[in-house]
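These notes open a run of structures that come right after.
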Structure P
Amino acid sequence: MPARSRAGTGNARQGSRSAAGYSTPSRKGLTVSLSTPSLPGRVRIRTVVDDRLHTTSACMGIRYGSRDDPDGLGGCAHLLEHLLMSAPLREGASFCEYVERLGGESNAQTGLETMLVHAQVLPQDAGETVERMLDAVLRPRLSRQLLDAERSVVKQELLAAAADPSDTVQDAFLAALFPGHPLGRPVGGTAPGLDRLDLDAVIEQHAATLVTAPITLVVVGPELPSGLADTAAPTTPTPTVPAPVPAHVPLPPVGGSDPPPPPGDDFHWMVMGARSPRADVPDRAAYGVLAALLGSSSASLLYRTVRNEHGLSYSFQAWDRGYREAGAWRILIGAGPAEADRVRKLVERLLGDVAAGRFTEADIDAARRQATMRLVVDRDNPLEYARRLAESSCTRPDRTIDEECALIDGVAPEAVAAAAGRVMDDLVFVHRS
């Protein structure tokens, strides 16, 4: 149950729109449907039925994350995620144990603005698994003993993260990009903040913030689980209660960059990036293409320059994520002590080249294809598809993957150059070793 998963490998540190029901065939054997709220709280159901599948994946996406932590109680959302997965259900076992006794897999993830809870099981077990997932998230059985145990586990997780500079450099980057803002907080919180959390505070946060947030339940499988058939594909639209518009917090000025990495013996992890458009802005697709243009693919400008031409780094990736007030575009790159400053200067040079339009149409076409492929690969993996649909329903307007791909395909070279120019204008650089 990690505090984050990085964008280059799936990411998300990290509203949703109400809609009437629809059912649209997108390929043979596959039906996608979106229904109106019908379950406790603000829960929508979104289903993908594909009769070629042999498992059922379910994911709850909740528009609730570490940015919602009360002042001075950082880490509350992440700790609550641990508690939801570990609290006993009516049978006595936790949700995780229940799923894994069925032979399935389950996990959860807390980000800056979202929480995901997911499971993958055999189709015959899907109905009861969804029922218990809803019970675990919406009606947890919490106790002080459980709180103390999971608080200790989370502290161990924080210690492990603190020992990994590729992890701490990302927290440092967001803190510099959004100083004093909820988006700049570490998702996992801090040990002192966790120590201040008591059971009453956690229960209050669950009741007042998590349960009242918009929630989408996504199910991807060969058939509708028992109990969902009547709600997942209504024949007539049903009036819905609009989700509340999330509050925006004014953005402070961007913080300062670190000085260049000092000479020494340590391997350096560096992040270079800037703010990008917020999640609901359609033209932010240009930043995704820019990330692919300077990403980890051997077709990218960064790979061809930093690795093939100069042999300076073997580990790097780029990505862009959108949040409520703004996005965060970044490159994460590791280099040895003698190469770190050269790598930094090469990345700056490449950003400048892209901003000046010094790239080919073939480069942009490859970057578009890379950005599209990330979406399509997720659609071909039922669990990742469920996770993507659940998360996207929380962070940006509902779009199908085909619609997202169309936005990427429509990104013009000039838009990518403009995005690179804006990144260069506000570039933040941090490093850890």
Structure Q
Amino acid sequence: MTASDTHRAIEAVWRIESARLVAGLTRIVRDVGIAEELAQDALVAALEQWPESGVPDKPGAWLMATARHRAIDLIRREETYARKLALLGHELTTEQQAPQDAVLAESDIEDDLLRLVFTACHPVLSTEARVALTLRLLGGLRTDEIARAFLVPEPTVAQRIVRAKRSLAHAGVPFEVPRADELGERLSSVLEVVYLIFNEGYAATAGDDWMRPALCEEALRLGRVLAGLMPREPEVHGLVALMEIQASRSAARTGPSGEPVLLLDQDRSRWDQLLIRRGLAALERAEGLGGALGPYALQAAIAACHARARTAEETDWARIAGLYATLAERMPSPVVELNRAVAVGMAYGPQAGLELVDALAAEPALREYHLLPSVRGDLLVKLGRSEEAREEFVRAAGLTRNERERALLLERAAACVSLP
């Protein structure tokens, strides 16, 4: 194996094993920042040694053993060594005797991963910090990769990650799964972070690209891991279902030059049927766990209506409008109401949809939201009010920060000129 092949192998191993590595080390040192440093030390050791010795048969175990050795050395240097050694007890003694064979039971690894998920997504951190730390610790992404994905300077991302680790340490956030009475609130924070990552990949808020598939893939991976760790939580399966079904449309969402293709104009033969089947199965699991569907499962049920329609004309818009009405009750939001207006307009006519949209005009949260004038423009086109529609599309183009979307909106504005 050449040096370049070895480096590619190390990078692949790191992406697979880094989250487990940081999770296991955090349980030992009780500090996510120190745990990541120890994991990085093990990575450096691999980069130094594997090109000469070759990639081990169990590379994850090698990295963990190397990092744990360093953790033991670190604890020995601490003034509180005796107290920490007493807490760690037999586990560390065993590691000293057989570091190369130290492999945690699968259940222990899963427990550590779940603790790391809740730590990285702790509400004590800002949303931006939670996203950056999750991608770093659970996705194994480098700082420059996260910066490129979100179109922000690399030093900004680095600062967010450093501050996030300090905030967790200063707040004394325990490395544990929340108690039952805290689980709902904390889980919602975790799901929010994963879906934010997915959405930024699915419909980029800024920049020259309509989509960033790598972020979608990372969010899907995190969601699937979370579903395996928390199989009895319906909203986890609901989120996975939503992401799987939405991701199934990825190939059809852009044209030959990368331009956006709207849902009703997409070639449905390009939708990924495997992802649709996975999404429908995840939705079935969410529904099978009982109780009222949560916001993510409801959105997945809406996405499923589109996935089951072989053509745009076969879409059950009345059911979608009803699901949005239920979603608005469970999760009141102007954006949900705007989506309901679209469904109502499709099911019951553009005038009915326009009345709902106009009722949202004064909502502060939608004042700078480009989809409000975009939706209004679409309804006005259907009503034959082309000049008003053109003005709405121009306004929407001025509000979006995505260049591909701006071009599409301006094209729609120009098309209104030729309408009767």
Structure R
Amino acid sequence: MGKTRYPGVYQDPKGRFYYQVELGVDQVTGKRIQRKGRKDQLGKPFASAQEANKELTRVRNEWNQQGGGTNYNLTYRVFMEKYFIPAYKSNVEKSTFATHIHAFNHLIDRFGNRQLKNIRVIDCELYRTYLLTETGWSQGYCHLVYTAFRQSLDYAVRLNFLKENISRRTKSIPKGKAIVPFWTKEQFEKVISTIYLDDYVEHLYFVMLWTYFMTGIRVGEGLALTWDDVDLADNRMVICHSLHSISRHRYEVKPYTKTVNGMRTISLDDDTVKILKDWQAIQKEHGVDSFIFSYDGLPMSRSTLHVIIKRYAEKAGVPAIQPKGLRHSHVSYLINEFNFDVLTISRRLGHSSPEITLKNYAHLWSRNDEQIAHGLTGNITIKSPRSSLINFNGNQFRTVEKVPSKIPSKKEDAS
């Protein structure tokens, strides 16, 4: 190997020129990253040391522009498992992480063996199309998965593993409009009419459905409720906890709600207060005095609430809804029965602003303008003149025959 006047450029015994350059160290394998070549980017052998040096300079500059010290052979799987997923897990709630881990695993299955730097725009576009057309998932879940993919590449850019997030050149997947089914007042009455109150466990199910329907609290907020959170003498309920459960015996009561505004106090109607008082007395007979929604001292789970709804909806002959549909049912009840304004409902639900309430529940006010229509009817007096008050002239003037007061019948036309 003969040296030339250019560092990194050499000439072999046959007189052919080539370059050899070290670009750094792979942070995953610890191996040195080297490039060696005898041809330029067009595949033409070097005719001189100067041409070889020119190509070496181009390779080094391209490397620096792409991030330089990044992991050259880093695969998407290693990046996700070593960097992104641990960082994401440390920054979100356990429930949020549990929701997204399935999406992360799907991303690893799709791109795991690809080198991070070799994921192209066309790969992102094809993946986006695949999610929407072949998975059979809802648009909302496709939105979650593709957003997670974009977030992972954003993090790769932040760590200097990539120069840019090429997935940002593709369109995002919109959430789509997700209308949550809910029960009307009449449907709710049918459901609770199928519950046998003399049975201890069924009585608990009745209390759960009633409380959710009449308060609009979130599912996790209700599952975390204890008797210390209610003032039955003053008709008040304090919402300041939320339950995250893995199983009935593995759960965590978080000392906060989904949002800051979720920490609130709501008023209870007299019917709900009576139902809770009766249930409290029944619980004490069974030695239970902690969680309100409990028959053995342990909190109920979200999946159990889903089963309860499905079971009694089927008995009542009404459509089953999701647990969060009880919150929507409460909003519908307040609007259709009492016509409450958006600000009052927003505060009761614990939203940060009325805009959030309108975004999620605006469709429930769809018939809220009927009183306006009734008020408009007959309110304006119509008095038309007996003849035109406008003196037409020029091209605007034209003779209009009077409309006959009676349209001739075919028999009269024939005569």
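State the single structure among P, Q, R that was used to calculate log10 I(q)/I(0) by the Debye sum over Cα atoms at q = 0.06, 0.08, 0.11 Å⁻¹, giving -0.25, -0.45, -0.86. Write down the numbers at each step before the final one.
Numbers: P: -0.25, -0.45, -0.86; Q: -0.31, -0.53, -0.91; R: -0.51, -0.70, -0.96.
Traced to structure P.
So distance in nm of label points 7 Å out along Cα→Cβ at positions 55 and 391, computed for just one structure, reads 1.8; which one of P, Q, R is that? Corresponding structure: P.
Suppose helix-only ellipticity at 222 nm (-39500 (n - 2.57) for each DSSP H run of 4 or more, over all residues; to 500) works out to -13500; of P, Q, R, which structure was it derived from? Present the calculation step by step, with values, prior to reporting the outcome.
Numbers: P: -11500; Q: -23500; R: -13500.
Among P, Q, R, the structure yielding -13500 for helix-only ellipticity at 222 nm (-39500 (n - 2.57) for each DSSP H run of 4 or more, over all residues; to 500) is R.
From P, Q, R, which structure was Rg/Rh (Cα atoms, Kirkwood Rh), for residues 319-374 alone = 0.95 calculated on? Derived from the structure labelled Q.
No value in this document is a laboratory result; all are computed from the given coordinates. Predicted, not measured: the structure shown is a model, and the values here were computed from it. Cβ atoms are built from the backbone, for glycine too; each structure is taken alone.
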